[in-house]
Structure formats: structure tokens, C-alpha cells
Structure I
Amino acid sequence: MPTPSFQPTYYRITWTGNAPTNYNALTGTQAGGVDNTKPEAYNRRVSVTGTVGTPTVTPGHSILLNGVEIVFTGAGSLTTVIADINSYQRFTGVCAHQGTVGTYLTVTNAPGYEGTSITIAAGSGTALADLGLPAITYQGYEIQVSGATAFPVLNGDNIKINGVTITFVTGALNQAGVLATINAMSYATNVSALACGDVIQLASVNGQPFALLDGSVAGSLAKLGYAAGSYGGYPTTYALSLAKERANMRWEQIVNNLGLLISPVFLDDVIKTGNFTGEAPVVTMAWTVGYDRPSHLYYEDSTSPGNYLTGVNALKRLVAEALVVDLQGNQEIFDPTIQGYGNSCARPNPLEILRVTAGALDTNVATVEGNITVEMINNV
């Protein structure tokens, strides 16, 4: 008997949170928009930012991300570099975006891979150097990027990280020197430092919040672009975390609806734009879904009983209907509140179970459809 086979049909679905209707501006139980990443997962994301501003690469040159070769095919601009990296994300577990500091490339965990390490290595040509990426395996939690654009630290300036004094000395006052000085004490502070554009980022190496203070020289911390206080990743407030939890509940309802007519054989390749820290709603989110029998995408139009929607129109309606209902459930909520304890800090109640309502984004399904596009694509 011959082995049955099929060729799935794939669709690319894009949700735009703020156009033409701005659902990202809603408040209360309607806040948060739509997002497939839970708030505690944002807190675990690993990110590495290059040190070359507005980088360009030569088409045909490549880098390795988690052992997968990324060959750059476009014109070499930052936009095409990001597109090329994201086209491989289901194989690498890594996605790319423009960094939050200047026009630098940032690579970070793709949705679903939060907290996993990122290994970066040279491929062919000069792409790694052109992007300013380090050839390392990088892992860390609660990334914080400083606001400084230079390193005007002076000999003798010092800061405290989790109560441990870090002193900067002549010969190590530039970015590389500051990083080396901080990292020399990581064993005691549980905090590491990495270049991020022309500034630095600090990351917990044990998944715990960390405290930053001036040492004996006032103003030393501000010279690195940091304010004194406790740092614990993102989201930074309970309200932002709760909004992101509601966004995730809406995504789960979308996934449920996409399986109402027939279970998808593929649902992946989520690409997001906008906020990458969990501090605000996602601007756009695109994903691919595949079905082995697209003829089953046959759905009665609730606005016109007796008429049926098929293919892309059926999928658009299924997504829209997921967003016009109130959702309720017992959710595990990430509470980012940090309590200071002398020179250190901790998160006293990181997770709690609460009954949460994610309010409908609209009452009009046709209006919601205006923010959704669906197209059939040839393959993934």
C-alpha cells in the first residue's frame, strides 16, 4: 500500500496593534494588546548588541548563530541584516531587532526560547566584525542597558554592585576597561557586563535582581548612565506585567481559534516589531500557520448567517473573534516588585495565582479585522 502524503498549505497572519484602530492605547482590563510572550519570559530574555553603529555587511558573508550559518543576502543595511537573521529564527532560536540604544543590531531569544544561551561565531567574510558582535556564548538574565553615550569615568571613581565595590583606574577608563573591571568581580557580584553599542549592559548571572549604588566617590554611577537603585529586568512594574499577561491570554485564544476547524500542522515563525522588553504592547506580530487540508477552512459568517468564509477570510475571522470576547482564567502572574535589603535586593513574591480578566479589544468583529492581514504563502 502506498504511503499517504500531503503538501500543507501555509498562511502568514499579521496582527497590527495600533492601526488602523489603536488597540494598544486601551487601558484597564483591555490593556496589553496581543503578545505570545508571557511577562516572566521577558524577564529571562538573553540579548547581545553589536558595537558598530548603522552597520552594513557584504552580501554572501555570514555569521553563525547557535551553530546555524546565516548568509546575508540583501543589500547589507541594518534592515536587511535583521530580515536575514529573522528568516532563520525557527532553526536558531534567535531573532534580531534594532537595539534600544542607537542604530545597533541586537540579537535576542526568539519567542519560546527565552532564557537559552546565544552562541555567536564568525562565518565567512567579515560580517561578524562588520556588525560588532562578540564571538562568545552569552547567557544572562535581567538585562539592563545604561543610558550613557561615553565613559567619562576618572581614576578612582567607584560603584557598588550588590554591595561589592568596583573601582576604575587609569588605563581602564574606556568601554573595554570598564567592562573588564566589572567582569573581574562577577564572581562576587553575580553581575556581568557586556558592550551594548557604545554603552554597557549589566546582567544578573544567577537570575536574581541586583542593586547599584555609588561607592565613596559620588556621581560615579551616573557617569555610566545608571541611577542608584534595584534592577530586576522587565516588565518593571506589576501593572505592566499584568497587562502583558492579558496580552498572552488573547494570544492563547487566537491559537485555540486557529484549531477550531482543523488542527494546524505548523504554527511558528513569530516575528514581532515594537517593544522587545515587555514594557509596552507589541506593534506588529506575524506568524505562520499551516494546514494539511485547507478545504476544512470553511466557517459560517456570524455577521451574515448562511454565508460561509473560506481560506484567508476564514482565518481572519477566527483571529478577530478571539479578540472580541472577554477572557477569564486563573493565571500565574509575575510580580516584578523588588525589595531593597541594605546593599542588596530581592524579589519577595515573584509569582502568584490570580483570577484575571482580559477584556475584549472591541465589540465589532469587522473593525478588528481591519488590523489583521492574512496571505497564503508557498512554503516556510
Structure II
Amino acid sequence: MTVKPFQIDSKLPNMGTTIFTVMSKLAQEHQALNLAQGFPDFPCDSALVERVSFYLQQGKNQYAPMPGILPLREKLSRKTEELYGATYDPETEITITCGATEACFVAITALVQSGDEVLIFEPAFDVYLPAILMCGGVPVYTSLKAPDYSINWDDVISKLTSRTKLIILNTPHNPTGAVISSADIIALTEIIEQYPDVYILSDEVYEHLVFDGKRHESLSRYPKLKERSLVICSLGKTFHVTGWRMGYCLAPRYLSTEFRKVHQYVTFSATTPMQFAINDFLDSKEKYLELPEFFQKKRDLFLSLLKKSRWEILPSEGTYFQLLGYKQISDEADLAFAERLTKEKGIASIPVSVFYHQRTDLKVLRFCFAKEEETLIQAANILCRI
């Protein structure tokens, strides 16, 4: 008798393993420099590790409150007010999450229902689309304008309908490093005024990584936008501890209420000793206020080493990612080219086409420069020989 294989009616039939997993695995197999996945290769502050150890020994090893420990929420409330002039009630409007990825998933799940349209700016970080599809939502795409990856607001307006429920904004933008401007804020505000049923998910995990004297235009700065937005931030990105999976969501009470309804059934609460440790560490404000200078030096070093290369250097105003065009080097598809560089040249990157639903290939790769100086020098030497 022939036994039929088990068949699952997949909710994500067209989704495979993420490109970050694929390229990091390939880098490991070929002992290549991993400038693909976005994580530092330098240690976090030893004082932060010490605080975690302290709270582990103090027995802070059981469930934290569902929205996060109150002292941390209170401190994040003060931090947000100091930076952006925005007031969030720590009791009802700030929720600690297991990373920004969970926060994005929860925000989308809390708002999007079957048939709702969600506007996505492409190239788009890959965590948004799966959540939209699992909710029965309809993704609607608008492309950022290369090479500076600015927003085409005329196209945005043309894509909005009575079914639009959510706009997903990401600034500073992964993968391009673009940063929205005050003009973008004006355009977005006009849209919100015209579409009273539209909400915004503002992914601001790289809020402290903005370069060249520019200002991070958090949506929390602007009352009209703040009242319609869930602002997602990352403590893991800020303090170089991406593996701790620590994020949070800022949202007005009526949105936070719905957010928490979902959050409590996804992870319930984030890791307890890390919350206490970060709460202490936030007293050292220079740890996040000095990040723009810290990472701009790394970007500038990396780019200075590539000046005489054949790579096209595209603008990076924020994040710790740098896009490099390779049209003068090869006409290969970007995925094939990235794989070949990993295997043959010993350096891993991310092909930007994977961030488009139609795999738009502009011959651009993304490199992470959150690395030690020695790593960046080694990477640049490899790239300059190509």
C-alpha cells in the first residue's frame, strides 16, 4: 500500500528560509566575512553584561509583567519625551517585546483583518509581508526612488483606497539607509488627514543611527501622526545585543490595548533579567546619544577604503548598512553574484532584490558595517580586488 505524504495547507506557501539565514550559513560554510546579517562583531558594553549577571544572581528569573517591568517603561517614557517631546503613559502606552520583529508582527496582527490593504515601501524588510498574509491582508506596494531611495508620494496617494488600513514606514530604512525628511512628514500628515481610518506602523529600530547631522524624524514627534501610529524601537540594536531580542512599542492607549491583546498570546513577556539590566543601563544616556558619531566613523572608514574600487557607492544616511552597486563589475543577477562573492571571494552580503515582491534587480548588494575596524579593512581589501 502506498502511503501518501502528509500535506499541509500552508499559510505561507511562497515563503522559504530568510535570506539572512541562507547567506549567514553560506558565509560560515565558506569561512567568509559575514557582512550580510545585521549584527555587530564587537562585544557589547561589559557593564551591561555585569548588570544581567547581577539580576540573574538576584533571582530575577521568572516571568516579567506582560507589558514589561514598570521601571523600564517609565525610563523609556522619559527618554522618548527628552528626545522627541512626546509623552507616552508608561502604564498603558509602552509595551516591552521580544525584539522589534515580535512588535511588528503583533502590530500588524492587531490591526489587519481579511481584505484590509497594507501599503509597503519597497525594498521592504522581510518581516512585514508574512504577517500581513497570515492576517488575510492585501499587500499594496510602492517603490522608493533609487539611487537615494526617496518616497514617491504621488505614487503613494495613487495606491490608497477606502480599504487601506495600514501604512508601514521604516526610518532609518533597512536595507537602503534612507532617512525620511520634514517634507515627508508633511506629506504623510496630509494623507492621514484625508484618510481617517488609516493607521501607521513606524519601524524605527535604527532611531539612533542617523548621520551627517540629520535628525531622526520619529513619528512620535508629531501629535497628528503620533495618535495614529505604533512606533517600534529596538533596545537590542541600540546596545549591540541583537541576540537578547529586546524591543518595545509606543502607541496611544487605544492602539496599545489592541497591541497587548495579541502580545500576551505570542510571547506574554520579554526576558526578565535583560529588562532590569537595560533599565539600569539607560541611565548612561551617552551610550545611545553617541551612537551616530560611533557608526558614522565606521561608515566613513568603509567608504574611504572603497573610493578607488569599481563599486558604486550609494547614499547611506542611517542604519549600519551600506548599499553598493556593481553594474560596472558584472551583469549577473544579484543573488547569484552575492553567492559567488561568498564562495569565491570570501565576503557575504545581501542581494537587495529579495526585498522586492517581484525581485526587482538593480544590481545592488547590502553590506553591514557594524564591524570592528579590522573587519572593515579586510572587507574593503576584498571588494577593491573585485
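Bear in mind these aren't lab numbers, they're just calculated from the coordinates by the rules spelled out. Not measured: the values here are computed from a predicted model. Cβ atoms are built from the backbone, for glycine too; each structure is taken alone.
Descriptive notes on the structure:
- Among I, II, which structure scores highest (criterion: distance in nm of label points 7 Å out along Cα→Cβ at positions 107 and 171): I
- Value 4.2, calculated as distance in nm of label points 7 Å out along Cα→Cβ at positions 91 and 147, assigned to which of I, II: I
- Among I, II, structure where helix-only ellipticity at 222 nm (-39500 (n - 2.57) for each DSSP H run of 4 or more, over all residues; to 500) as derived comes to -5500: I
- Given 1.5 for distance in nm of label points 7 Å out along Cα→Cβ at positions 123 and 363, calculated: source structure among I, II: II
- If distance in nm of label points 7 Å out along Cα→Cβ at positions 203 and 219 is computed and equals 3.3, the structure in I, II: I
- For the set I, II, ranking by mean count of other Cβ atoms within 10 Å over residues 187-194 places I highest.
- Taking Kirkwood radius over Cα pairs in Å as the criterion, the largest value within structures I, II is that of I.
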